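What follows draws every value from the coordinates through simple rules; no lab data is involved. It should be emphasised that the depicted structure is a prediction, and the values quoted were computed from it without experimental measurement. Cβ atoms are built from the backbone, for glycine too; each structure is taken alone.
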Structure 1
């Protein structure tokens, strides 16, 4: 029987590419989404991947949503914590709401999503948890103190939880994308991309969502059973660690 994979924020952008790649690799995939019903419906119609709506910053909503997915598809064996938002602003102007929204979705969601599936993974002696962090969680970014703090927290979550899951056959890893050609990045003025972004990327181009997806498929596979607590940087050489 195919393993079940759940991808948060899985109907758009990088998340959509991950969902599609996992399905192509033979997984039964469910895609969570937070708000765009039209995009989710279109994604399901085009891919056949079912979508489930809930707020990943709400623990009870996550528990209920996960229960719904498992009732339909079976126990979740691969969890991809991909959902993320930005509420950018210089720190001296940042509001508490901007801070809380980003921490809730980008960091607290890792607990909210992983905790309900963790005991099942331990009992089955198998699990794959992949968290999508960011280059800005590694190096920081002016105007994104909330986002950088959350994404750096993702890396600490991965390193600690990997130690707890290792003997139970559960791996926990992170991927840090750089600038990827998603709707959000494509919305940036092309002149800004050419003058201020691409010169800092040694390979000279934006990444593609599918390149992040292929990294996820590897980390979810049996071939990656000896890889845990790791951070995979996929940024075209922009920031090397």
Structure 2
């Protein structure tokens, strides 16, 4: 378990969030608060609404009701330009990595910089790419193609691309899925290092108990669409509640 250096600054506040698809109520009055320099892991069964939650946060899905405040602004009230500026402060690590196979590592990392409304010089872009790759210990791969990389290396490159705009919040979608246990632990350690180095806040969607144990400051159990239980890992594993215990057995 990592040390929690959180202060009283809330960077993400979700209140009474509801989302249904027909008769299937996926999120039901869901609540969450993420503080600066805090890692929260959302733990839930497959199909429990974890991915729907992330999609609502970044605006890919519109909730039926409730509020999502990011940096004290309700994202549901923002226009497209305002929402894009908020998104620029949020990094998203896709479960599938979402690297462009036809681009080199360098080109993959340069892509978000060239689409940003701030113009960077070529020297600035080069320094930012090298720094992001150095942060994930893969500076030597800069001119390689994704197909030349292992699964763990591709995950690191995807994380470097997430880091390149220095996000204040990082959303991790099942960051260790598909990785062997050793590589998965390396990614978890890297997530902790990034939090400590850049004081980021992270919302981590995972069912990997090692990820929950080592990367979380706080854990939320998403069950029946609600924040069923929350607390530190070491407290939740001692719970007598059968619905909570099933996640740790």
Structure 3
């Protein structure tokens, strides 16, 4: 299966280098030099994965990502020269699946994109798997999630997190264990990112995210899915 990647960066040498690596790996590559072009291309080309530089002219990557997230749960990576935790958390809260700091290896970036797309399109699944908890239903084979019969769009990492929790209701997962479910262990782990993704998940499935009925916090340890709701 040939996947379509959108890469947006205002530095032409980065665009050229990353594009070359992706094309050599068999991807169809779309490019943009600012957030406004990226948003236009996303809406008209429907890429399978988007890579956005954070700092771009006309419209920055964070603004473009916010608008994209209102329309789609497409896998989304940020590229940035900013390494502060507050910037990373801001990107994750928008719904980013990866936050990659410059300088980076284009070869590793391609590997990260491949791993993400395998999870999204179920190419790693050995057999159809459906998990149900209360009125929640998650189908790992079709990569769909519904609540009371209504489909809810999740980002790839949100989906993987929820799948891990719903597969073992009542079981407490540490943050590090949940990280193992959402990314290759070879990639840099950012343990507290799990808290941000759980917060985003609760906003989508809980009637009151401050008093969650599905995903419980086990203080000092991590999270668990209630066995009955």
- When you work out distance in nm of label points 7 Å out along Cα→Cβ at positions 109 and 149 for each of the structures 1, 2, 3, which one comes out largest? 3
- Candidates 1, 2, 3; semi-axes √(5λ) of the Cα gyration tensor in Å, for residues 77-140 alone computed = 30, 13, 7; producing structure is 1
- Message: Starting from the value 9.9, 28: which structure in 1, 2, 3 was Rg and Dmax of the Cα atoms in Å, for residues 53-100 alone calculated from?
- Response: 3
- Can you say which of 1, 2, 3 returns 20 when relative contact order in percent (Cα under 8 Å, 6 or more apart) is computed? 1
- When distance in nm of label points 7 Å out along Cα→Cβ at positions 21 and 165 is computed for each of 1, 2, 3, the largest belongs to: 3
- In terms of distance in nm of label points 7 Å out along Cα→Cβ at positions 69 and 205, which of structures 1, 2, 3 is highest? 1
